[in-house]
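Colleague: I've put the structures underneath this note.
FYI, it's all coordinate maths here, none of it is from the lab. A quick note: this is a predicted structure, and the numbers were derived from the prediction, not measured. Cβ atoms are built from the backbone, for glycine too; each structure is taken alone.
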Structure I
Amino acid sequence: MTMNKKENTASLEIFDINTASEKSKTLLQKSKDAYGYIPNLHGVLAGSPNLLEAYQNLHELFANSSFNKEELTVVWQTINVEHECHYCVPAHTGIAKAMKVDDAIINALRDQSELPTKKLQVLHNTTLALTRNRGYISEEELNAFYEEGYTQRNLLDIILGLSQKVISNYTNHIAETPLDDAFQKFSWSK
């Protein structure tokens with residue numbers, strides 16, 4: 001049975017330091033220390049301490065992967081937009097702006113328009129193909145990726161980023177996570 005995204009009736013609790021389990025409290029404090037507040041997504045993920053820990057670890061691993069800040073943004077936002085994540089597109093818009101990523105890149109990703117360089121466009125196309133095709137990619141797409149100077153490590157790091165985004169995007173779909181005040185100005189819908 002396929003469910004229309006509008007039919008979602010799940011209501012998941014958003015935990016805080018006072019209501020979370022002991023393990024989640026420590027992880028939520030880590031989020032608060034990093035961001036100055038506990039993002040609503042992290043509060044929802046705290047319902048499963050292992051999931052919150054996995055998300056935090058994957059975020060750190062991907063942020064320190066083979067990609068620069070523009071490429072990180074392309075991978076994150078390509079997946080967020082494809083998954084139609086009402087929470088992550090605005091959140092990663094704010095993150096990209098904090099990282100001083102060019103607005104032309106940010107806006108192209110949000111609007112699904114052409115990116116300013118061929119190399120970033122190929123990264124977007126490859127990420128989109130992997131996301132849409134559940135990890136399958138054509139020889140032609142792979143050759144285009146390598147011709148732009150990307151490597152096997154870059155390809156595998158896309159999968160790392162995709163792993164992180166599946167956790168956040170799917171959780172936000174189920175929880176209908178409310179957007180944090182910090183990201184309201186970047187609100188987005190497809």
Structure II
Amino acid sequence: MPKIVDHDARRRELIEASWQVIATEGLEGVTMRKIASQAGCTTGRLTHYFADREALILASLRASYDVTGDRARSSIANDTDNKAKLMRFAEEMLPADEERLREWKVWIAFWSAATVDKTLAAENDTRHEAWADELADLIKDAAPSANASQEADLLIGLINGVGLHAAVHPTKENLDRARGLLRRHIEQVVD
């Protein structure tokens with residue numbers, strides 16, 4: 001009887017291995033060999049799922065945004081208070097634990113690479129716009145009189161700034177400061 005392989009799970013394992021390599025070595029340190037080693041497989045298995053390094057890197061970027069978005073949406077799924085939903089959704093983006101700190105390290109590497117790589121820049125722009133739209137919808141619900149699009153852009157700028165600082169200097173104090181600034185900003189928008 002042939003072995004049944006869950007190809008989606010296998011792709012996910014390989015992407016997670018790529019995140020680990022990216023988070024510790026940056027994009028410039030990513031090779032198919034290093035990712036295969038991190039995943040405990042051969043480069044042949046890796047190239048079965050991803051044609052080349054660029055395909056794997058692009059899939060890794062997409063998956064990092066998807067995972068974060070899914071987690072943030074899940075965190076507010078049962079909330080009925082619109083202000084609390086906005087607050088929780090925004091706070092989910094901060095590097096508050098090892099998993100999210102790794103996500104930030106991956107994003108930082110991608111943002112840097114996107115300054116010189118048009119494909120990564122385009123993908124990042126697409127994901128940024130989707131995130132802005134999602135935040136704008138949450139802002140509309142919590143503060144109907146606010147300029148939701150503009151407030152979403154401001155909130156993203158704040159999240160990126162405090163998140164970057166908390167990722168580069170991951171201390172409890174920096175994370176608490178980031179949360180406090182987010183809460184203060186959202187309080188001003190919603191009230």
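Colleague: Out of I, II, choose the structure whose coordinates give Cα extents along the principal axes in Å equal to 59, 39, 32 when calculated.
Modeller: II
Colleague: A value of -26000 was computed for helix-only ellipticity at 222 nm (-39500 (n - 2.57) for each DSSP H run of 4 or more, over all residues; to 500); which of I, II is the source structure?
Modeller: Value -26000 for helix-only ellipticity at 222 nm (-39500 (n - 2.57) for each DSSP H run of 4 or more, over all residues; to 500) corresponds to II out of I, II.
Colleague: From I, II, which structure was mean count of other Cβ atoms within 10 Å over residues 61-68 = 16.0 calculated on?
Modeller: Structure of origin is I.
Colleague: Given a value of 30 for relative contact order in percent (Cα under 8 Å, 6 or more apart), calculated from one of I, II, which structure does it belong to?
Modeller: Label of the originating structure: I.
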